[in-house]
Structure I
Amino acid sequence: MYLVTGGAGFIGSNLVAGLAEAGDEIIVCDVVDDANRANITKRGAVEIVDPEALLDWLATTDNRPSAIFHMGAISSTVERNVDRVMRNNYLLSLRLWEWATEHQVPFIYASSAATYGNGETGFDDDNDPAALRQQRPLNPYGWSKLMFDRAAVQMAGQGLAPPQWAGLRFFNVYGPNEYHKGGQRSVVPQFWQQIRETSKARLFRSHDPEYTDGGQLRDFVHVADTVSVMRWLLKSPEVSGIFNLGTGQARSFDDLAKAIFDTLGLPANIEYVDMPANVRNQYQYFTEARMDRLRSAGYDKPFISLEDGIRSYVGDYLESNDLYV
């Protein structure tokens with residue numbers, strides 16, 4: 001039996017479905033409405049625990065989880081309530097780590113590529129404390145994730161850690177069941193919606209002479225690959241540490257938009273618009289996960305290509321209008 005916090009969210013709900021496919025029992029910790037409750041139950045949850053009651057549930061349950069997947073967080077990069085972010089993203093993570101350490105339960109949690117800030121120090125998931133001190137996130141969300149990564153490495157170095165632990169620095173994840181994220185959805189459903197409504201996709205102009213309009217680069221990773229890595233970790237108890245989770249290959253926004261047009265059988269029609277002035281100084285022109293550590297740890301499956309991932313997501317999900325699939 002596994003506990004998945006944030007199990008009604010984007011990555012969490014896909015993980016729940018993936019674990020349930022293997023016949024595992026899943027406890028979901030999340031805030032859910034009736035629609036989400038039906039959705040997450042359909043995906044395989046056998047019990048739903050409110051986040052406010054989670055620590056009490058862990059203290060009293062007779063059914064100790066075999067592993068904790070901590071995907072729950074305030075994930076908005078524009079959230080400015082620092083106290084709220086730190087309470088949810090850092091302090092709760094610390095309490096769960098302590099519980100998993102005391103009860104010797106594997107602990108796999110969601111970190112983020114937001115820890116790398118503007119990328120000036122690179123995207124190498126070096127677990128050395130000195131390297132972690134060099135990273136400078138651009139928002140409270142990124143700082144909360146980096147602070148817990150630093151704490152995890154420090155505690156593990158002192159021998160105060162679960163038998164297995166892994167912090168996964170997710171890059172630009174896209175795929176089914178992100179409908180509820182609104183403006184924080186990946187750009188895939190946003191571009192798809194623009195194309196369906198206006199027959200064109202609107203991409204930012206570049207304000208950096210090293211990049212063409214639409215040539216800004218991101219490491220887009222399909223959510224199915226994130227689930228595959230987490231399920232692999234369950235079978236690899238000797239693997240611990242902080243790991244990047246992307247494809248290791250940056251692709252342009254132009255490439256992504258054209259893949260959507262190709263899937264829809266439409267000619268590419270891209271309009272470039274000015275980037276809002278208030279984000280230009282913090283805009284990332286390039287992200288690309290260094291995947292050497294995860295590969296060296298033994299994960300050898302190929303990652304889904306951008307074109308194949310878009311074809312599946314747009315063709316099989318977005319075009320079906322079955323947003324709860």
Structure II
Amino acid sequence: MESNCISIGYLFKMSIGNANSGFNEDNVSTLKKITLPDGSTLPYISGQAIRRYIRDKFVEMGYEISPLQDPRNDDEKTKETKTKSPDFTECDPVTYIDDDLFGFMRAVSGDNRKRTSPVRVSPAIGIYPFQNDRDLGTKSSEQTRDKAASGGAMFETEITHNYFCGSILIELDRIGNFIGMELNKKEGSVLDKEIKVIRLTALINAIERLWGGGKQSRLLSDISPKFLAYARQSSKNPIFLETLRTKQDVIGAVNVELLNSAFSANNSIIQKKLVGYLPGFFENDGEIKDVFNDVLSIDECLNQIRADITDVHKKG
């Protein structure tokens with residue numbers, strides 16, 4: 001069977017950060033959190049935020065992304081929708097990399113287009129519970145009002161020290177392939193193989209150097225992968241979504257047994273697998289090398305992923 005998707009699972013560490021804020025509570029900038037059945041909470045970075053960071057990396061790498069359109073500026077096409085229609089992109093996946101990879105929706109009279117994203121992104125979820133830590137800040141009035149004794153406006157930011165896990169599923173058979181509805185035409189369109197490879201490679205490059213989030217000016221955070229699992233598959237299934245974790249009893253040690261079980265359980269659909277990590281970063285460095293005999297450094301793993309993507313499209 002032909003490969004139709006790629007699964008990528010990754011781990012990163014945040015020493016101190018608030019990469020994705022929730023609603024403010026008075027003067028406290030909160031973290032986005034999910035509550036577990038036992039009542040504890042885990043911080044997370046939303047999939048929407050991660051997609052935004054990837055788009056920002058595309059711009060940094062020199063790609064032109066699809067400009068946002070305000071539907072209120074197109075009076076003829078929005079008479080019926082008025083201002084209820086949300087902002088949309090150019091909705092041109094042939095021209096723009098992000099419209100191809102991340103999809104779009106345009107719902108205006110006479111021009112209805114919708115493309116479901118072929119790149120599915122999970123939230124990056126903290127593995128250890130939130131400990132209610134906060135960073136205290138102040139907007140001092142000492143220099144502007146010469147009143148150091150009275151201080152300034154105080155504010156707090158929820159922060160976390162945590163390991164995060166995330167997963168991405170890429171539908172290979174849909175990248176660069178468009179049906180008529182997605183183009184507002186009767187017929188679909190298929191991009192050249194070379195363009196597909198360029199766009200997939202750009203996505204891997206963005207993931208490799210992933211950076212972004214709120215509060216970066218004073219809480220600079222590195223969210224690039226430090227451990228990465230890759231599988232090219234003949235069936236679409238995010239096999240790393242619940243199986244790439246660090247251990248609960250050894251903080252900062254990769255749960256290699258769980259990941260190895262995921263590879264074994266999905267062996268019938270995996271056509272290529274790779275594991276890469278940053279040597280010396282995790283507590284069980286030796287165990288990682290023992291369980292995954294062919295483990296690579298993170299940069300060599302990503303190089304082989306890029307090579308594998310190129311080979312698949314050349315053969316296809």
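Hey, Cα extents along the principal axes in Å, for residues 154-273 alone derived from one of I, II reads 57, 45, 23; which structure?
Working: I: 55, 33, 23; II: 57, 45, 23.
It was calculated from structure II.
Here relative contact order in percent (Cα under 8 Å, 6 or more apart) was calculated and came to 24; which of the structures I, II was it taken from?
The structure behind it is II.
Using mean count of other Cβ atoms within 10 Å over residues 98-105 as the calculated read-out, with 16.2 as its value, let me know the right label among I, II.
Working: I: 16.2; II: 22.5.
Considering all the candidates, the number was obtained from I.
Ranked by distance in nm of label points 7 Å out along Cα→Cβ at positions 50 and 186, which of I, II sits at the highest value? Provide the component values of the computation, followed by the final result.
Details: I: 3.3; II: 4.2.
Evaluating distance in nm of label points 7 Å out along Cα→Cβ at positions 50 and 186 on every structure, the highest lands on II.
If Cα Rg over 2.2 N^0.38 Å is computed to be 1.13, which of I, II is the source? Show your work: numbers first, answer last.
Numbers: I: 0.98; II: 1.13.
Traced to structure II.
Assign the value -11500, calculated as helix-only ellipticity at 222 nm (-39500 (n - 2.57) for each DSSP H run of 4 or more, over all residues; to 500), to the correct structure from I, II.
On the way: I: -11500; II: -7500.
It was calculated from structure I.
Here, each number is a calculation from the coordinates, and none is a lab measurement. All values derive from a computational prediction rather than experimental measurement. Cβ atoms are built from the backbone, for glycine too; each structure is taken alone.
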